[in-house]
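A short reminder: the numbers here are calculations on the coordinates, not readings from a lab. The model shown is predicted, which means the values in this text are computed figures rather than measured ones. Cβ atoms are built from the backbone, for glycine too; each structure is taken alone.
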Structure 1
C-alpha cells in the first residue's frame with residue numbers, strides 16, 4: 001500500500017470536506033473504504049490508559065461520524081445523479097446502489113401488477129416471499145416449529161444455524177431469538 005492510500009483522521013476529514021464542497025462525486029482511491037476500515041480497526045485495537053484512552057475514543061468517534069457522513073453524502077449524490085458518474089463509484093457504493101435499483105424494480109413490478117389486475121401474480125409473489133429460505137443463527141433455544149411452507153424445523157439450540165422460511169425467520173428475529181446471517185454470493 002502506498003503512502004498516498006494510507007488513511008488518517010486528517011486525510012479522512014479532507015476527503016469528506018472535498019466531497020461536501022463538490023456537486024459531483026469525487027474520485028477516491030478504489031481501496032478507500034478498506035484502508036479506512038484498517039485505520040479504524042487498528043485504532044480500536046490499541047490500548048491506552050487515562051487521557052490517551054480518551055483521545056483514542058474521541059478519534060474513533062470522529063472517524064466513525066466522518067465515515068457515516070461521507071457514505072451518506074456520496075449515496076445521496078449517486079441517487080440524484082442523472083448520468084450516475086459510474087466511474088467514480090467505489091465497489092462498496094456499487095453494492096449499495098445495486099440494492100436500491102432492485103428496490104425500484106420491485107416497486108415497479110408490484111405497482112404494475114396491481115394496476116393491471118394481476119392478482120394471481122401478486123399472490124404467487126407473496127407466497128414465494130413468505131417461504132423463501134434464509135439463514136439464521138439462533139440466540140436462544142427454540143422448540144420445533146412448523147414453517148410457512150408447512151415443513152417442520154427444529155428444535156434448535158443457542159448458536160445453531162439453520163435455513164428456514166423467511167416469514168418464520170422474521171418472527172424469530174423480532175422476538176430476539178435469532179439473527180440473520182448473510183452469506184456472500
Structure 2
C-alpha cells in the first residue's frame with residue numbers, strides 16, 4: 001500500500017505559500033490508518049524506550065494507537081495552557097509563525113527514554129522543542145518517528161545533525 005496516495009495536498013493553507021499535507025484523508029481510511037500504525041510500530045522496534053510522547057495535535061492520533069499496541073505510557077506534549085498541572089514550557093519557531101508547547105513536570109522521570117511521534121516534520125522547530133522538553137524533564141530522547149518528512153524544509157536533516165535517531169514513513173517536498 002502506498003501511503004502517499006492517502007495524503008491530500010492543500011495549497012496556501014494555513015497561509016499563502018504553504019503547501020499543507022493533510023493526514024485526515026489517511027486516517028479516515030481504515031486500511032491506510034492501520035497500515036500506518038503497523039509501520040510505526042515496526043520502525044519503533046529499532047529503538048529502546050519506555051515511554052511514548054505525542055506532539056499536539058495530530059501526533060496524538062498516531063502515538064495513542066502505537067502506545068496501546070506496545071503497552072507503553074503515553075505523554076502528551078500540548079499547546080500552551082492546555083495542561084492543568086505544573087508544566088515545563090518551550091517557545092519555538094514554526095514554518096509559519098511561533099508557538100509554545102508544554103509537558104507536565106511529572107510526565108518524564110530521570111532515566112526515562114522517550115520515543116517522540118508526530119504526523120509530520122517540516123522545519124523541525126516543534127520536534128526540537130519536544131526534545132528539549134524531554135531533556136528538561138531529565139529524560140532522554142530515544143528517537144523520532146514521523147509519518148511524513150517534508151524533506152526540502154530541513155527539519156529531518158537538522159535532527160540528524162543533532163545526533164537524534166529519526167525515521168519517517170513517507171516523504172514529500174515541502175513546496
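Assuming 20.5 is Kirkwood radius over Cα pairs in Å as calculated from a single structure, say which of 1, 2 it is. Label of the originating structure: 1. Each of structures 1, 2 was scored by distance in nm of label points 7 Å out along Cα→Cβ at positions 112 and 144; the highest score is held by 1. When distance in nm of label points 7 Å out along Cα→Cβ at positions 32 and 48 is computed for each of 1, 2, the one that comes out at 2.6 is 1.
If distance in nm of label points 7 Å out along Cα→Cβ at positions 16 and 88 computes to 1.9, which of 1, 2 did it come from? Of the options listed, only 1 reproduces it. Figure out for me which of the structures 1, 2 the number 24.4 belongs to, where mean count of other Cβ atoms within 10 Å over residues 120-127 was derived from the coordinates. Attributed to the structure labelled 2. Looking across 1, 2, the calculation of helix-only ellipticity at 222 nm (-39500 (n - 2.57) for each DSSP H run of 4 or more, over all residues; to 500) that yields -8500 traces back to 2.
Taking relative contact order in percent (Cα under 8 Å, 6 or more apart) as the criterion, the largest value within structures 1, 2 is that of 2. 1, 2: which one has distance in nm of label points 7 Å out along Cα→Cβ at positions 64 and 128, as calculated, at 4.0? This value belongs to structure 1. Kindly point out which one of 1, 2 the value 11.4 was derived from, the read-out being mean count of other Cβ atoms within 10 Å over residues 40-47. The value was obtained from structure 1. Matching task: 14.5 is the computed value of mean count of other Cβ atoms within 10 Å over residues 8-15. Pick the structure from 1, 2. Only one of 1, 2 returns 14.5 for mean count of other Cβ atoms within 10 Å over residues 8-15, namely 1.
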